[in-house]
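Each in structure tokens, the structures are laid out below.
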Structure I
Amino acid sequence: MINRDRIVRTFLELVAIESPSGSEDAVAAEIERRLRALGAEASQDAHGNVLGRIAGHGEPLLLSAHMDTVEPGRGIKPVFDGPDIIRSDGTTILGADNKAGCAVILEVIESLREDGGAHRAVEVAVSRGEEVGLLGARNMDYSRISAKVALVIDSGGPPASIQGQAPFHHTYDIDVFGRSAHAGLEPEKGIPAITIAAEIVSGLPQGRFDAETTGNVGRIQGGLVRNAVPDHCRIEGEMRSMDEGAVQALQGQAEAHVEAVRGRHPGARIEASFRREYPGYRLTEDDPAAKLLYGVLQEFGMEPDPHPVGGGTDGNVFRGHGIASVVFGRGGYNQHTRDEYLVIPELLDCARVIERAVRSGAG
């Protein structure tokens, strides 16, 4: 049985371990230790993701969360606001995103072991670096995952709050190499990389194009000193859309624009790299992950509430590896802010829903 005191204690103990993105070693070791103590096969892959497995019946089900938090996430001091709310003390985030998801996975496994009875095989993937580009999921050892359906515990709100639609995400890096020269003595001998980069930026997709499609130039870096013609400038940007064709069209336009600028500046070297970071998706009722979760939610009297989101999660990456994934809530609110808080009854509901899903199809 899902135990309120135990899951809250686990959450608070995990929150006490600092794990901003890039500093996850301690919490990874602790999650691995806890999984092993609960009888799971568990270890870290080459990237440092914690992967685990518990034997069971029927098709395996993947349970996923991420271990890293955003800043300010050091020295977190949780405080209770009445019996059902945990907040940060206002100086840091709380870390419910996503220590709450990790606590849910550990509680579900402990409850399965405690209660006995048939359940599906369970695979666990707790990723690093989710908050800084889904790095853990993108570098995960998928040879160790056989599940074709995943429950990704990484959204705000109650468990009925479901990320029903997420964007296709493309990014690019463009490097402009010119020629340096003294800006005061012989500027005509230089090829100004920043000026050429500005010409490129002026034609790249930026802003909102429709309700589902956006583009952004997020970073420009170039030049070394004030009095030298700059010989290098780098541009980094992205494009997102719920419509795969729309984001592909934006990328095609950007590539054509870069090629046109290249033709106007034969003395410069322009290197451009465009790539898809992860695929988008639209959940349908017959999607294997949605079908599983929706059915369990309805058993508990909860009406599924799928809605679009503008960002990606590990679920997007999993889908790119052929794993049907659904991302849903675990009781957290005001994520990535000092006002973050966790609703304990919704955390418990999330754990109960997952435990029921794990026990379904175990014949």
Structure II
Amino acid sequence: MPTAYERALDRAVPGVIAETIQITEIPAPTFRERTRARHVYDRLEAIGGWSHLEIDGLANVVAVRKGQAGRARLLLCAHLDTVFPDAATPVVRSRGVLTGRGVGDNSLGVAAMLGVAQAMQASNVTGVGDIIFAANVGEEGRGDLRGARRLVKDYARDFDAMIAIEGHALNRVQIQAVASLRYEVSIETDGGHSWSAYGRKNAIALLARAIVALEPLMPDPAATPKTTMNVGVIRGGRSVNTIAPDAVFELDIRSVEPANVDALLRDARRAMRAVVGDEAEVKFKRIGARPGGSIPMESALVQAVLGVRKALGLPEPEFYAGSTDANAALGAGFATTCIGVTTGGEAHTPREWISTAPIKQGVPYLGRSIVAAARLPRTTIRR
């Protein structure tokens, strides 16, 4: 027979879907999440029953639920920010599908966490350790996990394990953190008028040469351990009739093996400087560094999640290496995983979508997994 909490989770599903739409339509570009944070704070305040509730200096929203001594203490993270700078993010509703910028990454994750919080408080769940509900900033792009890093630092003595929540990841369980380095690579020259100063060095042309030099270093997509390199953004120049005095691109290097990231960066630096030579200085500015890490599949935390999946009849998940808020805690040595609520696609595009039907299982899955983990004895959670 379902418990009061399990019934509350089932009842929460329509509200989670409605909340997802509302959250998606509140703009939250990385570094500008405060309006969405205030909405989440107000929702948590209305739920009530917290021993501590605040918006911290970064705009992380934190609600602490005190629990039973000796049980595992959890930090839950669902990131507020999106990759989209849009002033508005309207959601298109069709049969069984919601389409909108950031609807699954990560508006649904935040909404589901709120739904679980409400179900937990309303049903007075007992026998669990302390639970820290956090809607955090800075997961995407140049945010460099700054919200999750701050939470891990500030609450390091108050939690034993972390669960990150991503809307799209219903059938995936993260057991490894992909290490990454992100650099801004720039070149400056004297520039000048395209006619009267013709012959001077063009920063865009030199930067293009540097980018082409990366091609022979691109890792094989089929190689293991998987390693990637990507040029994601290019900026530069003044006008069509100006010899470009500056140009910059953003470089992303990732691997499940952290040593591969460092080695590839060294090779990339050497290759770019070699092709530019003494014609200009190639400058490197680090704009991101995400730690790697892993958790064994046999860990108590992962097994608690898998037990819930089995009880709900969910399929065997994909165990994956990801780049999520979980990286911040895994890199710090905490038992950590990332799980989700539904299926969808086209993340980080204006066509991003989620299926609503799986949320009927996704919310109970998330809620039961949190309680199953928080009922573990603290002694079973290993850092």
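Source structure of the calculated read-out (distance in nm of label points 7 Å out along Cα→Cβ at positions 283 and 355, 2.2) within I, II: I.
If mean count of other Cβ atoms within 10 Å over residues 19-26 is calculated from each of I, II, which structure is the one that comes out at 21.8? Going through each structure in turn, the value belongs to II.
Here, each number is a calculation from the coordinates, and none is a lab measurement. Keep in mind the model is a prediction, meaning the values are calculated, not measured. Cβ atoms are built from the backbone, for glycine too; each structure is taken alone.
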